[in-house]
Each structure stands twice: as structure tokens, then as C-alpha cells.
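What follows is a set of structures to go through.
Just so you know, all these numbers are worked out from the coordinates, no wet-lab data involved. Here the structure is a predicted model, which is why all the values come from computation and not from measurement. Cβ atoms are built from the backbone, for glycine too; each structure is taken alone.
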Structure 1
Amino acid sequence: MKHLITTSLCMISAGSALAAASPESHHSAQPNVIFFIADDMLPKHFNCLPEGKGKNLTPNIDRLAEEGIVMMEQYCASPVCTPSRYNVLTGRYASRATNPWFEQTTAGNGGQSVVEFNSHIMPDDVTLPKLLKKAGYETGMAGKNHVVEVSGLKRFPNFDASAKDPQNASKLKANHDRVCQAIREVGFDFADHVYDNNPDFLGLHDVAVQNMDWITEAGVEFLNRPRQKPFFLYLATTVPHGPTKEKRSWNANPLITAVGYLDKAPTVQPPRATIPERVKAAGLPVNDDTCNMLWLDDALGALIQTLEKNGLLDNTVIFFYSDHGQKSKGTLYEGGVHNPSIIWREGGWPAGSTSDALVHIVDFAPTMLDIAGANPEEADFDGKSFLPVLNGGQPDPDRILYFELGYARAIRKGNWKYLAVRYPDNLENMGPEERKALLDEWNAERTRKHLRIVTEDPSQPFSHLTAIPGGGDAERASTGSYPGYFDRDQLYDLSKDPREQNNLAGNPEYAAVLADMKAELEKMVEDLPGTFGEFGQ
């Protein structure tokens, strides 16, 4: 897959290549930094990847890819929303989370860590925004939270009640205030226009729609603030994650937000009515996929235009990243963890337009701190800065990548990948009545929220991510989709089998490789809280 992506990648112009090799005097020791994190983008959404070439109208993302550097061998550690954001904002693996839900889950599974949607950032945690503030930065956040611990949110007894009801409107605003306060407590000076979770989980179906314009409005407000400091903006979209249908996404009522109904629609992005017109004019099919991607791209464009207007673009580094691989979401297969990123600055990077260096999601925080002129070695990161690679240095040839999610762990060492699946005894021995009660409770809550049901069969096996018969909705397309999915031990040679179809763990010829990979996983688990099966005991 790697060589197919590399050969098909869109290349920068000769002028940009010359600029990338030019002196760096125009780059400040403390540039501004924007981390733009999208939600559930697929390879087909990137014009600069072979799966998406020519399929999207995304001029701003294309610009970043053409003028910046695409990290082709970028990986995430835990491919679902919450832990991936934990990794970005702490530079640490999500199994280090100390929030009550995570610790309760670990205790309930006999001390085995279970990384899913439960790894939240607490006020006492050392975070990237706190470290950047210490380095002299002003920090801001807008968009999807889904990672910072928020307590005391008000509940809505009737999911189908109206957000226009004064009591419900008051609750929505109170909840938003609590979320923003919690975000400020983990290191952000500015927090506004925030979705605490995906739209379907805000408490009322009436507000379960996307509003990219509203998120962008807060990002633009932060960029326009007068300041004497460099800034860090973390902007998290809620698209292209569902809901994706026109009337609940790109063409939804622009007055509906996470705080209820606005009096006036935001105007920071091009009018929504122009989205299908522009897609059609580009010769592309007009559908929810292409329209949502242009809508997202318009958000990025609004930030870039604001930087240009304020004379800040030439001293800003922009990271563009989707929260995880989406082809096999909820698994540690390559389709879930392999997830290219784009890093842009004016004039490009000495390393060129693409890089095949192995880099990890936990590397983002130390890299941004390094870019800010601080010393990432002073923080207790699990990752390491790849700024030297961007500047033309050689990557570490012995880099080992670690992955964790639910009841699975994996290691990549060179071209070898080892994936282990271990369920604690309480799950392995769960009886049919308990399985049925668990599934019935799960499905009842999803029915209340008008969400689709994965299965009503309690005899279905668990997924790698979720101890629910049949697995959860996030991983529904991936559950059981690989030949070795339910094997306890899996070994793959990615150089010959990039799609992980041939499990070599049971082949005596590879017994030594398997033993070595298990030893590497043991070292990693020993260094982290909790256990995993027989590892780390």
C-alpha cells in the first residue's frame, strides 16, 4: 500500500521545492501553531492520496499537501475518537488515563486496561496547551471535545423534546458553559463553540445536527484576538463523522448548535447554498460526501484567510490530521492505525513534499513543543519530536510503534506486526443470560436516541473494541472482517501482506519472530499502568 500511495501522491511545484530548500530566516523561533483535527476522514477524502485523487473539491487541504509535507507513515495508537485526542493533547498513551471511568473499567476487568471512549483528560494532567502556555503561548480550542473530563452535565429526560423550550435551552447553555470551563482547566485560555460529543449525544435530538460554520466562527474569533504572544489553536471538526445526511449536516438549519438555536447564522464560511453549486461546477457528483468535504475545507479556508488578513500566515505552522484511520475503525489493523497527516508552513520543509518516516500520534505534542522552541525532553511524553525529520534529518531506523484499543494490543517493528487479543476472565466466562441483558440494555439506549442497532443476537462474539455481543456501532464494519480477527495471536509481514490477510502466528517457521514480538509487547505493557492478559503481570 505504501508504494502505491507514494507514487500517486500529488507533488509540490518546482517553486515550492526551491522554497523548501531556501534559508529559514523568515520562520520565527516561536511560530504560531494550528492543529486542525477532522473526524473520521477516509483516504478517499484526500486528493493527495491515490484513493481520493480527483474525487474531492478541497482546495485548501490540497494547498497544505502541495506546499507542505505529507507524513505517509503516520500512525495513530488507538483508532477511535476519544483516545486519539488524548494522545494528541498529552503526547501519552491513553492507558495512562486516570479519570474515574477509566479506572473503574480497569478495576472491573481484573486490572486489565481497556482503552475505548473512556480515557479522559483531567485538570491535574500535564497537557500540551499547559506546556505551550508555559512556553509563552496563548491557547485556544473550538469544536469537538470528546476527551476532556466534564462532570455535572444536566440530563434531558425526553430525548425528543424541543431545544426551543426555555428550560431545555437553559440546560444546553449551562452544559456548554461547563464543557468550556473544563477545557480551560486543562490549559486552554480560550474555549468556545464546543460540541462535548458527537451531535447525537448532546441530549436532544433537536440539536443532533452538524454546524461547521459555528465551530469555525469561534476559531476565527480566536485568531482575530489582539495579542502580543504566539498562539496555539486546536480546532476539531465534527464532520465527516455522522450524521452525514444533507438536512443534518452541510445543509442543516444553520441556526442549530450545541447551545440550541442562534438568533443569527454565522457568516465566516461561504454560504451553504453555494456548496452544491461549486461541487457541480468542479465536475464532481453532488452528494453528502462531496458536500461535507467541501464544507470542512471551507472551514480550513476561513482560518487561512484570517491568518493572511492579519499578516500571520507566514509565521504559522498548520497540522492537518484526521483522528484515526477509518478503513478499519475500532481495530489495530493497518486500516485503523495507518493515518497520513499533513504539516504545512510557508516555503515547505527541508525534508521535501513527502516523508516515509515512521511517526506516531503521541509524537505530535513533543513536535509542537519543539517547534515552539521549548525542550520536549523535559516533559514525560511517550512520543518524541519529529521536527528533526521535517528539517531533513534521518528517522530512527529502529523505531517500534505500539498500539492499544479495547481488548487488543499491537506492535510494529520494521515490517513485522504482532496483534494480540485478550479478554479478561469475567468476559470469557460470561453466560448467555448476562450477555442477553447486556445487549438488551445497550440496544434500548440506542433505540431511545434513534441510533441504528448492530445486532439483537446475544450469542455474537465481542469485537476487539467493545465487550458487547456483536461489537459496538463505531466498529460495526470492521468486526470479524479480517481472516484472523478472532485469533488470540496474530503475526503479519507487512512487506508481503499489507492488508493483514495471512496470520503467521501459528507457522513454526516464524516462531522466533513471534517470540521476539511478544517480548517487545511485554516491555511496553510493563511500562504502562494496568495489565493485558499475561503481559505485564
Structure 2
Amino acid sequence: MKGKNSYILPTIIAAALALGIFMGGKLNFHDSPEKLFSTNSKKDKLNRLIDYIDYEYVDEINTDSIVDVTVNQILEKLDPHSVYIPKNQMEHVSENMKGDFVGIGINFYAYNDTIAVIKTIPDGPSEIKGIKAGDRILMAGADTLFGKNLKNDAIVEKLKGEEGSSVQLKVFRKEGNKTFNVNVRRGIVPIKSVEAYFMLTDEMGYIKVNRFAESTYKEFKKALSALRKQGATKLTLDLRDNPGGYLGVAEKMADEFLEDGKLILFTKNKKGKIDKTYATSRGNFEDKPVYVLINERSASASEIVAGALQDNDIGTIVGRRSFGKGLVQREMALGDGSAVRLTVSRYYTPTGRSIQKSYENGSEDYYKRFTERYHSGELVSVDSIKVADSLKFTTPKGKVVYGGGGIIPDVFVPIGTNEEEAVESMDSYGWLSYFIFEHLDEDRSRYEQYTEADFVENFKADDILFQKFVDYSLSRNLKMDFYQYESSIKTYLKAALAEQLFGANVHAKIKSSEDAMLQEVLELDNPLVRQKEASAIESNN
């Protein structure tokens, strides 16, 4: 591990990926050559060129690939978030934003040339049929699922199918050293956007949302309802690393915290048309303390929620300056299975600020400026954030907020050291998960006596497990000062175990003790701390 950039940049790239445009129409070869260059034939010019290459060019050319290149070159001239979705990516993109797909309901990875089940989806098709964590799936129908060069996409395609269709799986179970066949009927498998929720304290609930898909609001309401039944009268809403999604879903979520009639946001298109969205009476967490966690990878819909609350003087925004995406896209089908997501308007927070950062020098410069945050000191000190006085706005209660490039939090929490970020990255990018799977695969029975509550309260990752992880990492050329961060790594090992044994909620709860932002929330929520801050504000006024 050579520093935080080696771990953070893949996330930056993933969070920065957007989807694009191509304009076209059919060409008519009976038109005169002059029409090709007339002022009314922009679309005809491009399409005629493609047809000339198709029919007349000396060599065989895949014009589909030419179109894709042309489309992306066109989009580069627009903005960084107008994007093209090729036909072969549409299904994956649609599933991700819809929030579910049809499959057999397992999480897996390729382990020693076989498909190893990490865990089954609760109440999913595979769990119902008795498939367990640790099982190897050898065959799906007539398709072999073991051997070298297995690719996840190809495996997924063999396991997916029509809803209600059946697939016969050949399964090897290490426990008992037996192989058996089982018919699994494919069903709807959720892609969770509410990653985890649990009670942070006796009064404080916690919900982690990783994107804004079609299913997100429903998932959020379910999680919030469950927490309220457990006694939650306060909430921490974690939008860190959330790249956004549907505008309407963000509006509904913000509405949960805002009184009837409060402005959530407004949009403005190229013709100057303004559309305003107001809170309704349906919100059921109004007038209650709420903390919203954001960081440099929180974007778009995440910023809508944070901005709506901040501009209405609701709750406390905690973390680091968000990404800065204030453009709204609309998806438009192109007739051949592909689509475009084209920027159609800008959105503004209730005080009137645009949080879209400049892209006037092109996409390369746009993302380069983002990565420069890691070198400018902005992620370490709030004083390093550069803001222009011309972009200063004031909330109804007199709080100063800024536009021009993301949401600046009310309470700043610096990024961790390189080593601290490295430990977090080992968890978020699956390194710990792979190690824990191998550990469990040796003997799962050693954890059978633990209930979820007992594991959380009493289990401790011991020195033996820690040293095994160090040896595992060193053998795979992962180097860092493991012993300096032994306590944190042991907590993360416990959390990774909990995830595979009990699920994401327990994993998140155990990790919370190592989370600087959550610890900041707990301090802010302490009445003595809040009283001290209030006194400081009064003395400054």
C-alpha cells in the first residue's frame, strides 16, 4: 500500500463514470451531394458518412464501433455528465437503477477455479433450496462453472434467466465432502441501495444509502420504520461515497425531514423555465435531530438531500466537501437498444445556489481538479477549501453557505492518514472479505455457537486470527505497518466475519467504533458539547 490515492482513485473513477448521446436519422442516397453540406442537414451529414463507410469503403469496418467513438467525441464537447449507454451495457445499467434483477440469489467469487458461495440472499431462491455459504457451484444446467479464466460476467449470464424459470445446479459441499443436484427457480433478487441500518445509540438510528435507485425510497422508509420501532428519535443518514441517481427519489427522501411547503430545490432549463419542488405533509421525521454524512465522493442526488436540509436550517451536515454535480440528466432511448442520458437542466438548492463545479475546460480538467483535492490539503483542513465571496448565500437563520462546487459541511471531519485509509480500503474493496471467506472455509463450525447478539458483545478477533491475516497479506505482496494498526484491523476482521455470518447491518455496527465521522456525530449529539457550541455562536454574534 503506497498511500491513499492507490485506494481512492478506483472509487473516484467509478463514482465519476457517467452515461451519453448520439443524434441521428436515416440518410437518403437520392439526395443531392449539396444537401450533405447544407445548414439543415447536420444529422444527415453524420449518418450519410456512416452509410458511405458501410457501403463503399474498401475494407470491412465495424461501423457500430465508429458510431460509439463518434458519440463519445460529441459528448466530450458538452459536459462531463451527458453520457451514452451502449446497447450491451443497458441491461446492467437498468438493473442497477431499477434495484433488482432475476437470478438465483447468491453472492460469490471465483475461488481456486470454482464458484464459491460467499452468502445467499435472505429468503432468496438459493437459500430457500438449502444452498449455504461455502458451497461450490460446479454446473448450471449443461454449463460448466469451474476451470481457469472464469469471468464474472459470463458466470452471471449463466445463472440469470427469465423469472420463474428453473436451473439445475450441481453443488459440492465441503462439509460431508458431497456433491448433489438441486433445482432452483429463478426469482427477483434485490440490489440493495440501503446498505445497512442499525441503532447507533439507544436514541440514534443510522442508515447507509449507497445510491438513489427506483427502490431506494421504499428501502429507506422500511429501514426508518424499523429504527423508530427500536426507539430512534434521532437519525444519522450516511451518504458518503453515494454517487447519486434519480432526482425524484432524492426529493422524496428530503421531504421526510422538511415541513410542508418548504422548498426542496428548483431546476432551470436552457429556456429559463423554472420548476420548483416543495415538501409535502407526508414527511414523518420532521422536527427531529438528523445528521447527514457526506464526503468528496458524495454527488448529485446526495447533494440534493444535503443541500435541501442545510439551506432550510434542518439538521447538521458532517464530513467533507461533496463532489459538486448540479446537473440533471434525462434518459432517452435511441431506438437500437442504446440510450443517452443528456443534461437537460441545472438544479439549485433552496437558497438559490448551484453546487455544480466548472467544466469549461473539458472533462479531463474537470476530473483532474477533483483529484487535486487530495494534494491541496482540502481533505485535511477546512481552511484549505477555496470559496468565492460572489457565491455566498445565507439561510433563513443566517447561516452562510457557498455554491460553485459541492456542499461544504457544517462540521468538518478530516480524512484519515494513509494507513487509516488503507485499512478502510482493505474492507471496502473486498480484501478482508476474501481472507475471511478462506478462514471460514477451513472450519465454519467454530462459529456455530454464536448468536448475533453474543457475537457483537463477546467475540474478539484474537492474535492468531490477526497474524494469519498479516501472513495472508504479506504472501500476496500487500505491505504496511500492520502492527501499528492492530487494534483497528482486529475490529475490521470482526466486522468482516459478522458480515458473512450475520449480514451487512452487523458489519456496519461493528465498524462504527472505528468511524471518525460517526464518532464526531456522537460528540455533537452530546448535550454538553451542543451547549458549548451554542454559547460560542452567541458570543460571535
Structure 3
Amino acid sequence: MDPEKPEFSQREDLANLEKPDLEEIGEREGYVLNDVSLAHERGLKTTADGQIILIPQPSDSPNDPLNWTPFKKHLVLIIISCTAFLPDYGSATGSVTLTPQGEEWNMSPNTVNHSQVGNVFMLGAAGPIVVALAAYFGRYPILFWWTLFALATAIWCAAAQSFESFMAARILNGFFSTVAQGGGLMFVKDMFFLHEHARKINIWSGFIILSPYMGPLFGSFIVNTQIWQWAFGVYAIETGLCLIAIILFVDETYYDRKTVQPELVPNGPRWQRMLGIQQVRTKYIKNSFKDACMRPITMLRKPVIVLIVIAYMLMFAWVVGINTTLSIFLAPKYGFGAKAIGFFYFTPIVAAIIGEVCGHWLHDFIAKTYTKRNNNHLDPEARLYAIWFAMPFLVPGLILVGFALERHYHYMLAALGWGLYVFGIMIVTVAVNSYVLDAYPEASGEVAAWVNFGRTTGGFIVSYFMVEWAQKEGTIKQFGTMCGIVGAAFFIVLALQVWGKKLRAWSGPARFKTA
């Protein structure tokens, strides 16, 4: 924003525009959701009760995903969320198959673990590629083709006869399975209005946070009674079910609001949209291939995105580190076998579910409270207040786990600490994704991809040294250092709340051809 130009209120901007872009104005000056008189004055569409202005303003077409029935919207959301559940589930499943695989291939579990490290890395690296291709070919075809390849590679994981074959399958599976995780915000943004985003992100994020614990939970019980291949066989079946649901019920969610042209839906059968034929033939999506490829790079040039990704990476990294190494501590300290370790994973699952339920009201409560105190304006930075609520769970949770493991406290105290930390991370995840989506609404896929990249990269890095670190310094010092890093990340969040709006104004909007 030009510092010499007087700052007009959003209400004045709306009053002076014939067809206001509520997202563009809201991104710059804060979103106005509850000004009923303004809605009547400008003829803006609102919720059925007339109390909330709809952002973005939907078209009059029934083919606009914003106008889909609530049942259709939520069915697609659940399918996307289930598909987003797959990558971390499949990745974490590998942590409980290391020993039987090592025995079968005459290798150490640490060497077999290289396949898991490659898988985790690809979960993050593939995200920017997915959203770039979706910006060129469409959301639906990328979702379909990537899930199809994820199914093929999941079957390959279960059928692999050698470590080399298994490792190749795992790396490729990580690349293809991340489609709904790395780009899930695209679908949330396409189908739901701004005032609904936090709750829908809460559902999608809940599946993602649950998934790395469900994998070891099921995997532990499976390898306790069956050959290790069945752990990946179950994963392949789950992937196949998601693919069937995508084929039967999902449709293209991208809707062009910027140009006047024939709609996509009435001009061809759904299977052509699923394969990408119709999008390419009609040139419905206006991005050139170069435009699409540059979109993720453009968002990486935004200071706000870089800072929040770093903060989230520093807070979330320990989720993966603890998840992949905790069984190594539990077995010798508490005498846990495979089944007992499996039961131990109920702790983070329950914590994530409680976090999802709490978040259903928390994020909206924060937004409404902030709006009332800020002259009916909702700034994207308000979403970050939820992290204040999460910090009292993150730090004590890590400290408790560290002391419990080193001083041999009862295993229930270790479980409690783990649960507190996972609960806090669930709140943080929704806050971060809601923030980046409100800050750059036209770049929903790109910001989701970079947040996912930060999350998985942090886990990828710490997995290399978690065990050695604990053995060298002890878990009290180790987890205490983790708390210090989480605290440093919180100061980045505070800086964004103070200067984030100015940084966004300085770097400017994304200015993409399509949303």
C-alpha cells in the first residue's frame, strides 16, 4: 500500500465500487463480514439469516461450487480429507515394519528406515508440483491421476520382494499420495465462504494430524499376527477406496470468477473433467504452463509465507520425530511389545480428536471476538491468536515427555505429555492454514503446499538425529531444547501479528490470473 495515500476504510471502498472484489479489499484492509447495513446498501449477498456477508460473492449459477448443496460440499470435503489422511498414514506404517523387513532382507532396521526417510521427504517436495499442475490442468484431474498412481505404488509397496524395489515404491508413493494434503486448501477455498473456512480446515487438518498415529496403531496389530506386507496391503485398500470415491462423487471445483466465458460443467460429461480432457480442450483455465509453474515460486517470495512456514516447521517437526522414535524408548524402559506400543498410540489419536472438537468453536470464537473489537474488520493475523491458546499445551507436553522417559515416570505420564503436545499442534495447524488462506485467498493451493512442505521437511530433518541426540544428552535436555525452539517459533508468530499486515502490503498481493 502506498504510504502517502490516505487509507480508506473498507466500507468506503465498497461504497465507491460498482462490483467490489471483497477478497482483494479484505486481504488488504481486513474483511467485513457483519455490516448488515452495508450489505443492504450495496446489494451484497448474505447468509440466509442476513447476518454475514458472503465472501467471495457467489455467482447466480447452480454450477458454482459455492452454490452446491451442503451435502455435496461436505461429501467432497470428507473425500478430500480421507485422501489427505493417506500419505502420513502410509509413511508412519513403515515405522512398525522395519524389524520384520530387516529380518527378511538381512539388513539392519536403520538401513531399511532409509526408505521411510525418502518417503517423508517426497510428501513435502511434491506439494508445489501438485498445485502448479492443478493451476494448469484443473483440480479434479490432478486429484484423480495422482491418487491412481498412489494406489499403484501402494500395491507395489506391499508386493515388493527386495529392499531396492520397496524403497523405489515408497519414494514414488510419497510423491503421489500427497495430492490432497499438499493442495487440500484449494478445495476448501473453492467450495466454502470465508466465514466457514476455519471449521472446514479444522476437519481437513484433523484427518492429517490423526493419520501418522493411525498408521502405527493398525500396523502394530497387523505385524503382531500377520506378515508385514499386510500392513501395506491395508494401506493400498484404503487408497483404492478413496480413488473409487473420487471417481464417483468429486467434480472440478475450480470456477472462473474473473472472466466471462461458457461454464465448464454443462459442456461435457464428468469423466472428461476427471481426466482433464475438457479443461484442456476448452482452455477454461487461463494460466499458461509457465504461469502455473511460477505460482508456487511467487508465493515463496512473500515474507509472510516464509516466516509462517518456518514457525510452523519449528513447532511441528517434533511430531514426526517423536512419532518415529518413541517406540525405541518405550520398549526398553517399559518393556512394551508391538501390541502395547500399538495401544500407546491411542493417546495422540484421542488428543487430536479433542483438539478437532475444541477447534470447531475456538477459531470462530477468536474471529468473532476480534471482529467486534476491531470495528467489524477481521484481519488475517487474528487467526494466529489461537496459537496463544496452544502454547500452554505444547511446552508442558514436551517437558513432561522428556522427564517421564529419562526418570522412568509411569508410562501414563509420558502418554499425558504426548497428548498435550498433539492437542496443541492440532490447534496450531488450523490457525496457520486459516491465516495463510485469509492472507492470500487467490493462492490457496500454493500457500497450502508451502505449509505442508515446512511441516514434512522439519520431520524429515529431525528423524535423522532424534535417537542419537537422546542417547547423548538425555531426554530431559533434548525435550527442553525442543521447548526452546517452539518458544522461538512463537516469537515469529508474535512478529507476524505486529508487522504481518505491513509486510503483506509491502510485498503486494499474488496477482494471479486465476484464483
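Points worth noting:
- Here helix-only ellipticity at 222 nm (-39500 (n - 2.57) for each DSSP H run of 4 or more, over all residues; to 500) was derived from just one of the structures 1, 2, 3, and that gives -9000; the source is 1.
- For distance in nm of label points 7 Å out along Cα→Cβ at positions 68 and 308, the highest value in the series 1, 2, 3 is held by structure 2.
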